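Engineer: Below are structures written as structure tokens.
Derivation of every value follows stated rules applied to the coordinates shown; laboratory data play no part. Just so you know, these numbers come straight off a predicted model, no measurement behind them. Cβ atoms are built from the backbone, for glycine too; each structure is taken alone.
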Structure P
Amino acid sequence: MPRMSRIYLSGSLYHIVLRANANESLFQCVDDSQYFMHLLEEGIERFGHTIYAYCFMKDHVHLLIRMHKEPLSRIIHNLTSRYTRNFNRQHQRQGHLFHGRFKAILCDEEDYLYELIRYIHMNPVRQGIASNPDKFLWSSHRTYTGKKELAWLPKQEVLQYFSVYDHLASERFQAFVKQATHHDPSSFEKGIRHSILGSESFIQHTLQQAKAVSEPQLGLSHIITAVCDVLNVSAYDIRRASRQHHLSQARGMIGLIVQEEGRDRLSDVAQHCQRALSSISRSVARVGKEVQENKDLKNSYQRALQKAISYHESDI
């Protein structure tokens, strides 16, 4: 069944939830949490997005991200694929660590930026893990209260809302967060439609924006044809039992376009190419990194994407 289209708008605020597969623990030791933090910082340096809040729970992670130029799917895939590889290596395991697609809710910043920061910081308290958010080490709350320094977290941008004086801003922020003790977190679910959190007017405006800038969700057949044309391989070859680099690269590029612009799943790519899903996932991760670092491959990726779009439009 085709997956539901998401709305990705540059400059918009997103509440991201990453869940573990089968309720497995995402963080088995301090080193795991520290490495995840390291990847968050590297991702910001590489892709240029902004993270306003985070919280690492046992089996899920909350992030509050403003997406800029780079697609949100690439940001999250880079984070989860690299973390999974390291986690599997450190803990002698195999397979997926995160459950399915990540949850991404586009949020009305004017109404929900501060509410969501509070909601994310209060997760450990609601779960009974900490008596107050300042006692929990793996959230951004301690950075906002001055107990931890993170150069990449824009705390001043948030705190200036509470006061122009640093000490007073920190005190008011802490009081604001602690007021959530009696706050009903289900209110965040009630306003969600089309994966959008906001008023009726905000939802309608966002849908109109998305319609104006949206690109087609491409079909697998168009993507395969486009990649094969650009990389000069045959559709038959990508299904052969061969580990030749150029064929692996073609499969990875097909999977990358499917992941970022397609309406199908990586499992559909794996089935078509007669490969294990884990093999396709590795190829996608590898090609995604190479596209960032190799200008020629980036040009090939962009040409393949444009060809796939043109094939799609010719069928409309």
Structure Q
Amino acid sequence: MNESREIPQHAPSWHEWLASDVPTSRLHARCVQLYLSWRAFRTNTLAMVGLFILLGLVLVAILGPLLITHDPYAQDLSKRLMPPGTGGFWLGSDELGRDIYSRIVMGAGITLYIVALVAVTAPLMGLIVGTLAGYLGGWVDNVLMRLTDIFLAFPKLVLALAFVAGLGAGLENAILALILTAWPPYARIARAETLTIRNSEFIDAVRMVGLGPLRIIVGHIWPLCLSSIIIRMTLDMAGIILTAAGLGFLGLGAQPPTPEWGAMISSGRKFVLDQWWVAAMPGLAIFTVSLGFNLLGDGLRDVLDPKSSGQGGGS
């Protein structure tokens, strides 16, 4: 009589666990969804380029003091307006003899600081306003949406200039102005998503269980709005950087001698014909970071937007 032998079961690898068709828990299902989204995202070459650009910005901002070659604030008039690659200045020197490369590196931290604060606060404000308006409806919807329309009626830069003029020049006031002008589009998106969700069967089910409006909005509507908010936030960051640079260019953002990229372009505009590098180098930094956010936003839209037809397609 032959004894049947049991075939030993091997533990699934990380790849098999993440690619499983039958998740064993809610956490497992979320991990599978994230893994599949990442696989779709990484097939988009331009989106990966944008991701690497932004990772580079984060690394430069963190490692800035280790990457600079000169004191970004030190002035040496004997070395003013030196071309790139001469006198130890990789990207040249400005009108006060300061190293442009070191100032751009230190300015990356300021740019990341602006982006991080706006990215955390403006979408959250818009999400709160939009979901409250969409779920509660009635006079709450009318009041909140008319307020949103007032903000949307003005170009962002013009409205930001008005806020900064009232608050006073400075980096913190400029960031506050950016936040106050950036939230309305998120409110519109959140309201539209909420209007399509609030009468769904699963919302009726949680109402019958006894959950109140606040718990329904935070626990069931917000998660469904996040993908659209994230896509819009990533695409908006390029405009936020340009608006911040515009405020700095006009002298209403970060004040001298802070190495903010918009302020650097402003100080170099007088030399743009003969010493082009003074304004061109920080302008190239703004262009590169803005391009990175746009490419990343396009890739995230392809992955996260269920209405997108080109999911995961490389460009």
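Engineer: Starting from the value 0.30: which structure in P, Q was FRET efficiency 1/(1 + (r/R0)^6) of positions 67 and 147 (r between Cβ atoms, R0 = 25 Å, to 0.05) calculated from?
Structural biologist: Label of the source structure: P.
Engineer: Let me ask something else about it. Thinking of P, Q, which structure, once Kirkwood radius over Cα pairs in Å, for residues 195-282 alone is computed, gives back 14.5?
Structural biologist: Answer by label: P.
Engineer: While we're here: Have a look at P, Q and say which one yields 17 for relative contact order in percent (Cα under 8 Å, 6 or more apart), as calculated.
Structural biologist: Of the structures listed, the value fits P.
Engineer: Have a look at P, Q and say which one yields -22500 for helix-only ellipticity at 222 nm (-39500 (n - 2.57) for each DSSP H run of 4 or more, over all residues; to 500), as calculated.
Structural biologist: It must be structure Q, since only it matches.
Engineer: P, Q: which one has FRET efficiency 1/(1 + (r/R0)^6) of positions 107 and 291 (r between Cβ atoms, R0 = 35 Å, to 0.05), as calculated, at 0.75?
Structural biologist: P
Engineer: A value of 6, 20, 26, 22, 14, 8, 3, 1, 1, 0 was derived for P(r) over Cα pairs in 10 Å bins from 0, in percent; which structure in P, Q was it taken from?
Structural biologist: The correct label is Q.
Engineer: Right, something else. Where does the value 0.05 come from, among P, Q, when FRET efficiency 1/(1 + (r/R0)^6) of positions 115 and 275 (r between Cβ atoms, R0 = 25 Å, to 0.05) is the thing being computed?
Structural biologist: P
Engineer: Then there's this: Can you spot which of P, Q the value 11.9 was calculated from, given it is Kirkwood radius over Cα pairs in Å, for residues 203-242 alone?
Structural biologist: Computing Kirkwood radius over Cα pairs in Å, for residues 203-242 alone on every structure in P, Q gives 11.9 only for Q.
Engineer: Using distance in nm of label points 7 Å out along Cα→Cβ at positions 91 and 299 for the comparison, can you identify which of P, Q gives the largest number?
Structural biologist: Biggest value here belongs to P.
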